[in-house]
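Laboratory data are not the source of any read-out in this text; all were calculated from the coordinates shown. From a predicted model like this one, the values you see are computed outputs, not experimental measurements. Cβ atoms are built from the backbone, for glycine too; each structure is taken alone.
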Structure P
Amino acid sequence: MNLAVIIPTYNEKENLPLITAQLMGLPLVGLQLLVIDDNSPDGTGQIADELSRQYPGRVQVLHRTGKLGLGTAYVTGFQELLKTGVDAIAQMDADFSHPPEKLVEFCQELANADAVFGSRYIPGGSLDHDWPMWRKWLSRFGNEYSRTILGTKTRDMTGGYRLWKREVLEAIPLDQIRSNGYIFQVEMAYIATLLGFRIKEVPIYFAERKYGQSKMNLRIQVEAALRVWQLRGRYRNLSVKT
C-alpha cells in the first residue's frame, strides 16, 4: 500500500524532526510525509526543508504564506496527494498527541474499513492523565454534542488522527469544505458517514503536547458549536455512494 501522511505545522520546530524520524522508522514500506507549513515564525518551514533533503523522495514540503487554518491545510494536502498514486492518506498532528506507532495498526484495520479513526472515546482510549477534569468534560461534551445533533455512530468526531482510503477522499466534495477549525474533523466524519463509508475506530491515548502551544482557542470552540448545526442543512441532499 502506498501511504502518505499529512502533518500541518505552525511553530513546531522542536517536534517536527522527532516525529519525522519516528514515522520514517515505522515498518511501513514506502511511507511518505507531506509537511504543510503556514510560514511558521520559529523556522519550522526551514527545518522541514532540511528534512526533505535528509529523506529525499520521502518528505515533501508545501509552504503557505501565513496561518491559513487547519481545515484548509488538510484539504490542500488531500488534493495534492490525490494527484499522485497513493492508496491511503493519513492525517495527524506534529506534537505527539497522536502516537506515530499506532499508524501500523491503522493500516492493518484499513483492510476491512474505508477509514480508520484514532478514538479517545471507545474502550481502551483515553485523554491525557494530567488534563484537569473540566477540560476532559469539555472535550467529551463536544463529541457527544456533535454525535447527537448529526446522528452519527462515530464516538470520536473531533479527533484529528485518521487514515483514509483514497476512494473516500475522492468521493468527498473537498472543494465545498468550509470549516477551518476543529469542526473540520466533524465535517469530514459526517460527510463520510452520509456517503455510507465504513469507519473503524481504534483506541488511542491522547497525550498533551510536550513542546509549543496548543492551537485551540475560544474562536475555534465557538465556530465548532455553531457549525455543527449548519452541517445538517448543508449536506441534506448528500446521498449514499453507489
Structure Q
Amino acid sequence: MRTTPILALDVPAAADAIELVDYLGDRCRFYKVGSELFTAAGPGIVRELRARGCDVFLDLKFHDIPNTVTGGVRAAAALGARLVTVHATGGRGMLEAAVQAAGADCGVLAVTVLTSLNAGEVAAVWGRGSPLDLSAEVMRLAELSASAGTHGLVCSGLEAAAVHARFGDKLALLVPGVRAADAAAHDQARIVTPAGAAAAGARYVVIGRMVTAAADRRAAMERVLEDLA
C-alpha cells in the first residue's frame, strides 16, 4: 500500500497558500485546508486548488447534530474536497449522516483523539479515571467509525499499527503529527516520522512544518517522498 503525503496549508491567506502550491509544483499534489485558511479565504481556496489539479483534504472536524453536519459535508463534497473530517465522538448517527452526505467521491475520516492530547488530558476532558489507555479509546472509536461506514480514521502513528491490524484496508488511516526524527514536537504530544507512519499502515500522512518551515521547501518535500518510498 502506498502512503500519500498531504501538505498542510496552515497559512493565514490564500495568496500564501497558492504561492507555496505553485512553488512545489509536481512534488506535492495533495493539500490540507484547515480552519485557519478556510476561515480566512473561504470556499474559494478549495476551488483554486482543484483548478490547479490538486486534491484537497478539508480538515474542518465537523462535530454537531446530524442535520448540521449533513449540510457541511455535502457542501465540502460539492466544492470538490476528496477527504473531510468529522469527530468520531459525534456519535454513530452523525457519522452515518456524514457518510451519506459525502457521496462516492469524498471520503469521511473520523477523528479519534487529537495528537496534541496526552492520556491525562483525555481522561480529564472525558471524565475518565487515570491512567487512561489511549490505544483502547482509539480502538473503541475506530469500531464505532467502521460500523458507521466511514472511509477512514484519523489517529496518531502510535495507535495506527493496532488499528490497521484490526481493520486492515477497511479503514484508511490518516496520521497527523508527523515530524522528522530530529525535529521538535512543538504542540504535538504523540508524534511519528513519515516512515514510521507508513510502516504502521497509514494510507495518508499530514506533513506540516517539516516542509513549510524548511529553508529549502522543495528539498524538504523531496526528502519526505524519499522517506515514504
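Using mean count of other Cβ atoms within 10 Å over residues 25-32 as the calculated read-out, with 17.1 as its value, let me know the right label among P, Q.
This value belongs to structure Q.
Upon calculation of semi-axes √(5λ) of the Cα gyration tensor in Å, for residues 105-168 alone from the atomic coordinates, which of the structures P, Q produces 22, 12, 11?
Q
Output the label of whichever structure in P, Q has the greatest value of distance in nm of label points 7 Å out along Cα→Cβ at positions 9 and 41.
Across P, Q, distance in nm of label points 7 Å out along Cα→Cβ at positions 9 and 41 peaks for P.
A value of 24 was computed for relative contact order in percent (Cα under 8 Å, 6 or more apart); which of P, Q is the source structure?
Computed on structure P.
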